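Given below, in the form of structure tokens, are the structures.
Here, each number is a calculation from the coordinates, and none is a lab measurement. Treat the numbers as computed from the prediction; the structure is a model and nothing was measured. Cβ atoms are built from the backbone, for glycine too; each structure is taken alone.
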Structure I
Amino acid sequence: MGDFEKWLFAANSALGLSVLGLLITIACAYPLAGALAMPVQIAAHIGTLIFAVGIKVAYVARLVFLSRLGRPVH
């Protein structure tokens, strides 16, 4: 496995983890908010922003590494 393959795997993993984190923080920030303490709700709202940025960065990294490997970029 080449260097770009490893980076592509890392970008794909980061994308998956960011999506999972976003879903968890959205669940904590909105439907479960009534059952959570205020500091947890605040952290969930901040986490929502951070994981959304993580998705964008990981997706761009994924596109870069796909392009460097000569694979189709969509």
Structure II
Amino acid sequence: MVDLNPNEIKIYDAVKKLGAISEETLKSADDIMKASRLGKAIVTSALQSLSNKGYIKRVARSKSAGYFVVK
């Protein structure tokens, strides 16, 4: 996790704290935003970056995407 910035670490920790550890326990960006207490733009950017780095996985759903930890 050396390659993560402070916001990414906060988002990663929030996703884990919410229990989003598999595709069955996905959490939305709004859930993660509330848990991390960061703004939508910061959360969205960090989720994209964490997904690109392989720390979390994004799953497209009908209403909103869901996220869970993979590392």
Structure III
Amino acid sequence: MPFENFDHVLYMQIRVANLYRKAHNMSVGDFLKLDRETDLLPFVADAYELFHLTGDPGILEEVDEYVRGALA
């Protein structure tokens, strides 16, 4: 990840984590466990360019698809 985008990527990771937690009624601890099992936050960092151009429903759809695949 380019250093000049670090703060933007970090913001997106926090934003996506909060969106996902709220959509799935998860605690922070449950989300962190999910992240350890799926590498969700690195996925968000890799998908930053896509996510910053996508609205919340689209982001949640992409993340749900990723998590389903990672847990399969």
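Annotations for the structure displayed:
- Of the structures I, II, III, the one that -23500 was derived from, the read-out being helix-only ellipticity at 222 nm (-39500 (n - 2.57) for each DSSP H run of 4 or more, over all residues; to 500): III
- With FRET efficiency 1/(1 + (r/R0)^6) of positions 37 and 61 (r between Cβ atoms, R0 = 25 Å, to 0.05) computed over the structures I, II, III, the top value is the one for III, the highest of the group.
- Winner on percent of Cα pairs over 15 Å apart once structures I, II, III are ranked, highest first: I
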